[in-house]
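These notes open a run of structures that come right after.
Read the figures in this text as sums done on the coordinates, not as results from a lab. Everything quoted here is computed from the prediction, not taken from an experiment. Cβ atoms are built from the backbone, for glycine too; each structure is taken alone.
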Structure I
Amino acid sequence: MIRVAVVSDIHGNLPALRAVLDDVHRLHPDMTICAGDLVVYGPFPNECVNLVRTRKITTVAGNRDWAVGRRQSAEAYAVPAGRDRDAETAVYEWTTRVVTEPNRLFLSALPRRLRLRLEKLELLLVHGTFRSAFEYLRPDDDPSVFTELAELSRADVVVGGHTHRPYRREVGETLFLNAGSVGWPKDGRPDAGYLLIDVTGRDLRADFRRVAYPVEETIAAIHRFDLPDALGRALAFGTEMTGHAR
């Protein structure tokens, strides 16, 4: 049996990342991998990148890692429709100012995808989809979307993040798994989330785990660094960020 822990969407939330890695350590996986988005939103971007680097966690690039790593302008920064652009841009600009140059270079060098052979299964790790770290793949998307991505991915199992909501969906012979989010779940539960995979031959067991963490520490740091109040409220309730920056 091979056991793999998958973390994703850490988003600068160090207390959440520490709690998850403590839980992972108790379960003794053979490896821990990350589906991207180490930074932006949370108040501890450097600390999170440093911890991932220290633990030698193999990581693919998330869309926010890509933006920070390549110094994307605030004007070009992608904000999905319906979100508060002022709040989103404020957090992004703060993150780009505080991220150290070594960590920026680390983010800029992250690969777009990773393939792993686990027993008799091939696993593909991405952030959004095979096509793009910016593309959302949701469990209620039309089956044709999953079928097309399965053909492009050419893997038995495709694991990603980006939506901040864990799910499992099988389309044909391809299994799609979303690891959820360590640093900012958006499924109405504030507890940090990650995915534990056990593979024996061609059999796979997926365990979507949740871990309580001191969210008040993260919220206090958000206030200390004068980041948007809406972000703290979102973390406290496990929801999308709404409202004005200040």
Structure II
Amino acid sequence: MTVDDSSQHLDEPHRAGLAQRLNWLRAGVLGANDGIVSTAAVVVGVASATAGALPVLLAGSAALVGGAISMALGEYVSVSSQRDTEHALIEKERGELATDPDAEFIELVGLFEARGLSRETATLAASELTEKDALAAHLAVELNIDQDDVVSPWHAALASAVAFILGALLPMATILFLPHPERIIWTFAATIFALAITGYVAAWIGGARRWRAVLRTVIGGALALGATFLVGSLFGATVL
């Protein structure tokens, strides 16, 4: 039976560069979500304490810049650790193949058998894959790593920072360009709507239940905004 490549489902994860694309998407969605929540919480808190636009602008700008840098650094450190681990595993597997290829071949056959193949089929598959690229075969079957698709910390950091800034601009715009006190209500509404979108997209990327993720994200954001609004109101009343 021949296989027609054109019949592949293009939305399924079997194309090259998947790890890089998912890395960008994950970092971007998380960055946008944090940018929306953290900046909205800050500007709502300050706006509930004062009707002045300048304090809100200063606090929101500080939250935007500091948050974007923090997210970028966090993503860079996290993904760098993941990349270093993957490189270490690749080098370890390369060394094992160089020093004891027979044992590695037996291990590969055993891995195929553990997945349900017969001994004969497992041996044939291991032989053909080893002949083509032994290292790639072991990385894929044993460690689920593609040596040509190792994630980039720079890409993750950039995606996270840019997404954070874009997410932060939404609450900044609503709180600055709408009249007081309606601006707080509209910032609440815009933030909840944006969080619902990021929660849905995050669940879509991870293959999780989407409405459950949306509900978690929305409830968390609402609690954060409610808490900062309460704190700002208390400080505003104290100052007045």
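One of I, II was used to compute volume of the Cα convex hull per residue in Å³, and the result was 156. Which label is that? Going through each structure in turn, the value belongs to II.
Can you rank I, II by volume of the Cα convex hull per residue in Å³, for residues 56-103 alone and just name the one with the largest value? Let's see the in-between values first.
Details: I: 93; II: 40.
Result for volume of the Cα convex hull per residue in Å³, for residues 56-103 alone over I, II: largest is I.
The value 2.1 for distance in nm of label points 7 Å out along Cα→Cβ at positions 80 and 112 was derived from one model only; which of I, II is it? Label of the originating structure: I. The maximum of relative contact order in percent (Cα under 8 Å, 6 or more apart) over structures I, II, that is, the highest value, falls on II. With respect to distance in nm of label points 7 Å out along Cα→Cβ at positions 136 and 160, the largest value across structures I, II is given by II.
Of structures I, II, which gives -10000 when helix-only ellipticity at 222 nm (-39500 (n - 2.57) for each DSSP H run of 4 or more, over all residues; to 500) is computed from the coordinates? Please report the intermediate quantities before stating the final value.
Values: I: -10000; II: -29000.
Derived from I, not from the others.
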